[in-house]
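Pasting the structures here.
FYI, it's all coordinate maths here, none of it is from the lab. Fair warning: this is a prediction, and the values are worked out from it, not measured in the lab. Cβ atoms are built from the backbone, for glycine too; each structure is taken alone.
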Structure I
Amino acid sequence: MHYLFFTNTPAHVHLYKHAVRRLREQGHEVLVLARDYTCTVDLLEWYDLPFAVYGACDTSKGSLLSRLPAHYVNAIRRARRFDPDLIFGMGGYAAHTGAVTRTPTVLLIDSEPASFDHSISTPFARTILTPNTFRKDLGEDHYVFPGLKECAYLHPSVYEPNPSVRDRLGVGPDESYAILRLNAFGSQHDVGKQGLTGDDRREIVARLAEDATVLVSDEGQDADLEGLAARSFDLHPALLHDALAEASLLVADTQTMVTEAALLGTPAIRSNSFVGEDDMGNFVELERQGLIHNVTTTEKILERAGSLLGDDGVEGTWQRRRREFLADTVNLTDVVVEVALANGYVDDLESVRQFDRSSRPDAADSIGIGGD
């Protein structure tokens with residue numbers, strides 16, 4: 001079999017990396033079609049995955065929109081050359097490439113607000129997979145798995161933290177450190193959304209520095225932190241999960257790293273304009289489990305951060321909550337491989353079930369326009 005995977009962001013590389021390896025080990029031909037966006041290509045090279053780049057863009061929304069036509073042309077050409085039996089992806093690129101090449105497509109989606117992208121991509125999918133926390137009905141081919149998409153690479157059966165990352169970071173074995181993750185808000189699904197501003201960022205860093213060493217991971221590379229007691233996270237991005245697992249706290253205005261922190265048992269505070277009554281189901285559930293805090297103001301960030309960094313019992317509490325949450329989840333890589341071997345047909349798979357339309361209200365619509 002020939003399998004094609006779309007990786008349009010760094011998170012997509014992590015999502016599919018173990019499945020790509022396992023399918024290749026079983027003798028299948030696999031190709032990853034990548035968008036050169038932030039560190040996506042760096043990760044593909046680090047994990048030695050077979051890939052081809054179909055296009056590039058920077059972290060501005062205008063950069064992505066202006067290059068979409070060329071992206072599609074290149075992706076379709078590459079796909080035709082590879083001649084896949086099944087395509088995996090998260091939105092329009094994968095779905096439309098599958099439609100043009102007449103290849104069945106599996107979409108793995110975890111963001112309810114991307115209403116426009118859902119409407120233009122899901123009609124072309126053989127199967128749509130989402131976490132069981134997903135609250136929006138995506139049609140008759142919508143199936144759910146127990147867990148989150150990050151369970152493909154941070155489930156205990158596939159990931160073990162490496163404490164030696166502390167040496168690379170230059171922090172001591174007992175030194176408390178916090179990570180501030182700043183999103184560039186340049187993806188399709190970020191249209192109309194925003195996170196922490198310049199003044200917010202400086203105030204947060206100053207407060208975190210009172211109790212911990214502060215490392216800043218700035219996707220947009222535009223944070224003004226001059227004069228503050230903070231330094232950049234300057235390790236290879238493939239080591240970020242090890243660093244996150246050892247951290248005492250994550251403060252972020254992004255989505256994926258907050259979920260990753262929860263699965264690693266690291267307390268996380270999330271603040272952006274997605275937070276609110278119509279928030280995504282996975283973040284609602286993670287907060288209900290006591291693994292993250294979703295807040296809307298800088299004042300609440302400072303309050304929660306001080307409380308978490310000042311509590312010696314936090315690490316044990318969060319690790320217990322993590323174990324309890326993960327006990328009811330699957331290793332998503334197993335699911336992806338099962339779906340691949342079933343050529344995208346999932347009715348007979350025990351690892352997934354059809355979305356329950358009788359008990360899930362639709363999430364509110366959003367102007368977000370994509371998951372790719």
Structure II
Amino acid sequence: MTTLTERTQTKPTATRPGALAATGHPLVRPPAAAHLSDEQIAELGRELDAVRDEVLAKRGATDAAYIRRVIKVQRGLEIAGRASLLVGRNKAAWVAGTAMLSVAKILENMEIGHNVLHGQWDWMRDPDIHSTTWEWDFVTPARSWQHTHNDLHHRWTNVVGKDRDVGYNLLRMDADQPWTPFNLGNPLYNAILAPVFEWGIALYDLEIPEYKEGLKSKEDMSRDLKAVGVKAVKQFTKDYAATPAVAMLTGSGKQALYGTLAANAIRNVWAHAVIFCGHFPEGTDTFTEEMVEGETRGDWYVRQMIGSANISGSKFMHLMTGNLSHQVEHHCFPDLPSNRYAEVAVKVKEICNRYGLPYTTGPLPKQVASTWAKVFKLALPEKGRFSLRQKVTA
């Protein structure tokens with residue numbers, strides 16, 4: 001039996017698609033950063049590298065205790081929630097059970113699963129909290145999500161034509177995406193997607209467009225379909241078979257089923273809101289492929305900062321978002337412990353201000369409203385408008 005050390009040492013190192021240039025600049029710099037010189041961009045990159053190195057140097061026992069405490073609380077809430085649903089015929093027990101299970105699922109997906117799968121806690125060398133071993137409470141298998149999210153989305157953040165997270169192959173979320181009559185349903189599709197978000201992500205992670213384009217082999221598609229099928233069976237068994245079956249002993253089978261359905265829907269709506277607010281509200285930029293051709297590490301940092309948005313709020317709100325309320329910082333430093341993002345945010349905001357770059361943030365209601373406004377706006381064609389892509393290539 002291999003150890004964690006052996007597994008992680010023998011596993012091929014995952015690299016981001018495309019290489020960053022050591023010097024120079026992209027073919028076209030994004031408008032928000034057009035005033036910066038190559039030297040300024042390089043210095044900005046060095047400053048952000050220093051911010052990252054500072055956190056890496058001081059992470060330790062306090063950080064490890066934090067994630068273990070969150071996991072302990074999450075598991076306690078899940079056990080208590082499912083136990084309450086076993087007597088769900090009592091309305092108070094049903095409400096309490098559904099609420100606790102909802103919070104447990106949100107914590108597992110957002111603050112634990114998402115961040116563990118980014119490798120934020122790999123430095124602990126704990127085989128139970130490691131990106132190569134964690135399997136989360138989400139329909140999409142962890143390994144498939146790590147490929148589409150860690151390897152692709154975080155490399156090509158908001159690059160239209162490369163980052164398929166822009167609209168998830170379903171929604172029109174940028175004016176540079178060609179309009180078709182199908183896009184008239186943008187608001188309806190988004191409303192349907194929210195409560196079943198985990199299923200939408202599972203379908204998206206199959207990379208069906210890549211398969212149709214011949215970029216993904218039949219063997220890989222068969223493997224991924226099988227993995228999703230196995231995971232879906234496990235999720236159904238846990239939530240919609242096992243818990244209701246036990247609850248039938250107290251006459252609460254139907255209530256337990258409704259409770260787990262509600263908890264999953266609540267988790268999905270919350271995850272959808274947080275993720276969309278981090279990528280699509282007013283103030284976030286999108287980019288053409290010319291803007292990433294030849295970009296340096298400093299340029300990559302700039303793209304992450306101006307292509308992401310934060311959500312302001314309380315410490316509890318940050319916890320419940322998995323600290324993705326600090327989306328700007330997460331996109332700059334996806335492998336730093338999430339509990340460090342709040343302190344990092346102060347430095348990143350100061351750097352943005354000093355270099356004249358936008359730092360988009362706002363309370364949750366404002367960011368949700370802004371995102372939905374874009375969903376409605378982009379459902380319609382924009383007559384007489386030249387896209388950013390057309391301006392760049394003209």
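Things to note:
- When distance in nm of label points 7 Å out along Cα→Cβ at positions 64 and 96 is computed for each of I, II, the one that comes out at 3.6 is II.
- Given 0.30 for FRET efficiency 1/(1 + (r/R0)^6) of positions 296 and 328 (r between Cβ atoms, R0 = 25 Å, to 0.05), calculated: source structure among I, II: I
- Entry that produces -16000 once helix-only ellipticity at 222 nm (-39500 (n - 2.57) for each DSSP H run of 4 or more, over all residues; to 500) is calculated, selected from I, II: II
- Structure responsible for 21, with relative contact order in percent (Cα under 8 Å, 6 or more apart) calculated and labels I, II on offer: I
- Distance in nm of label points 7 Å out along Cα→Cβ at positions 48 and 280 from the coordinates reads 2.4; which among I, II: II
- Per distance in nm of label points 7 Å out along Cα→Cβ at positions 160 and 240, the highest-valued of structures I, II: II
- Identity of the structure behind 69, 53, 45 (criterion: Cα extents along the principal axes in Å, calculated), options I, II: II
- With FRET efficiency 1/(1 + (r/R0)^6) of positions 208 and 320 (r between Cβ atoms, R0 = 30 Å, to 0.05) derived as 0.80, matching label from I, II: I
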